[in-house]
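As structure tokens, here come the structures.
Computed from the coordinates by the stated procedures, all read-outs in this text should not be read as laboratory data. Everything numeric here is computed off the predicted structure, so don't read it as measured data. Cβ atoms are built from the backbone, for glycine too; each structure is taken alone.
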Structure 1
Amino acid sequence: MIPLLLFAAAAVHLGPMGPDAPAREPQMAADSSRVVMAFGAGNAIYFSGSRDGGSTFTAPIKAGEAGIVPLSRHRGPRIALAGRTIVITAVAGSKPQEGAHAHGLPSDGDLLVWLSRDGGTTWSAGKPVNDVPGSASEGLHALASDGKNTLFAVWLDKRGGKGTRLYSSRSSDGGVTWSRNVQVYESPGGSICECCHPSAAISPGGEFVVMWRNSLKGCRDLYLATSRDGVNFPAPRKLGDGSWPLNACPMDGGGLAISASRIVTAWRRESNVFLDEPGRPERQIGTGKDVALTLSGERTCLAWVDGSNVDLWIDGKVERLSSAGAFPSLIGLPAGGVLVAWEENGAVQIRRLP
């Protein structure tokens, strides 16, 4: 077990933002001088930042709002740094979906982007990234940055009534403008997994990497594709040694992390959590769901939920962070250490781990 001293630093609490607005779905990004966080509450997206490596955070500032902002099952905002610009993306809309499987989602959901160039004090109006209105209504997406001006977004897309497909767009000017949308993948089975969030990363060498859960021949397995230009994606490769026969959506997409020498993935199959590097055998590391993943130097760090417990795994050692948490997220800090955040009792809890 990891020594308890590892978690001795006091936790930071953000939220709730109101009696009916619990803080949900935290996500983080970091560079050498700051940590930035986005989370959702009610019908709004909030920003908070840190200049001391996550030991303290600023009071949350509202970055954007809409009639409907999906905040369930990994549908919350994403955040990235593009030079001095802070970029937040989230799906939002105003018209509710109808039917038994609506789940509080908007029928007119678009993937919106908000920008701040003054450290998060003020924010631009939200602008759509998807170029077919309403096609991002499932609310699930990912955002990646090279830390400079290049951004890459992927999302589950429903355009054309042809089943759920994976689409992407990139920006070369820090999120001000976005490219024509590109289809990354269409399942020969008619649809990828309809309710699992994708993951995306830009490698140090400039490659665009995407992971998503497929729906193929009755199985719901994770797939990975890599592109040199963010436009042309070769045939993807399946991750893991086994398969998950399932006629349903587990609503759980896993995590992806990249260094100069490694691509690392983590995800759930049935009730088990696996760590997988393409080309190597999968490793079962625990039981649970809602896996988050980051790299800190050469250290591999995961967090996941087992029942109501949030567990942390660092290079084979496991420690319990919370017995009443959900939806953890992780970020490796450039100066060393890891920040972990999760939902608990209507607030976002944050801890820094050396």
Structure 2
Amino acid sequence: MHRFKHRWLASAAALALGLLGLQAPARLGAGPVYVLDHRIALNGDTGWDYAIVDAPAHRLYVSRGQHVDVLDTVSENLVGTIEETWGVHGIALADDLGKGFTSNGLSGTVRVFDLKTLRPGALVPAGSNPDAIVYDPFSHRVFAFNGKSGDATVIDARTEKVLATLPLGCKPEFAAADGAGKVYYNREDKNAVGVIDATALQTGVVWPLKARSPSGLAMDRAGHRLFSVCDGDTMEVVDALSGSVTAEVAIGSHPDAAGYDPGTGLAFASNGDGTLTVVDAAPGHGYAVVDTVATQKGARTMALDPSTHTIYLACAQYLSETAGADAGAHHRPRIKPGTVELLVLKKR
């Protein structure tokens, strides 16, 4: 009787996940959830920053210093580059408009490019050292977060004109848009998450975090949750409606990027210590760490393909031993020639 009851409950849970379009994540003790499947060599010896997947177009964008590499996620071949992106950090994609936008830290600009041809378009002025960049499809606006001037440049994605510069009073880091007119961003030096009303162009509330120096930020739009990875080896889960911290999860050291896969209910932290933390964040599962994948020291930049659940991590070998987990903004060692590559992690 008890065995039948347990089977019935398991079947009901599986059916509920299926109706929600979720795959049940592996539980603790069930073996690896992700494995390092293979590597993709990248051209050149320049560094990198943000990466992003355009799942419908099967493209992966990786920023590479003065240009952006664009790869086909099916063939894994380089299909083109986006030039004239000086000191590029991030890439934002406006699929509904057929446009992309890069934040160019060295020139204080945002480059517009064509998603089909990758041809560079308008060059839009931004603040000092634009870093994170995000597109809000609700308002059709692009938000470039300027690390040195402590503000956000807001661009009308349709007209490619600057609408406003919003003072933030902090050093902004990763950002996320909820698709309904709200943009969230980590306030790295203030240990908080900030909110912007994308339609009214107003900075909203600021929510304090328990951990310090938040960097990576990912969002579960349907569940109204934010996943912020912070110093102190912590991922904080924030209610995007109330701003309350609802959970704290232990992750690897020196995290940079965060990710959330709505198809599996898994959240991720890519850590400079050479690990990827995988968290079961499906509703009702309690935020258990279900896998810690060995990657490579310094592999902190992550892109997630939600259509295949594949994760890409940029990394390289270095000519000095100091290029370990904490080789970040304050120390950029020389890259060993011919070693820049992407680690490709597959879900089991």
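Just checking, which of 1, 2 has the largest value of mean count of other Cβ atoms within 10 Å over residues 204-211? Present the calculation step by step, with values, prior to reporting the outcome.
Numbers: 1: 17.6; 2: 15.0.
Evaluating mean count of other Cβ atoms within 10 Å over residues 204-211 on every structure, the highest lands on 1.
Consider the structures 1, 2: one of them gives 0 for helix-only ellipticity at 222 nm (-39500 (n - 2.57) for each DSSP H run of 4 or more, over all residues; to 500) as calculated from the coordinates. Say which. If you can, show how the numbers build up before the last one.
Values: 1: 0; 2: -2000.
It traces back to 1.
If Rg/Rh (Cα atoms, Kirkwood Rh) is computed to be 0.93, which of 1, 2 is the source?
Numbers: 1: 0.93; 2: 0.96.
The read-out was computed on structure 1.
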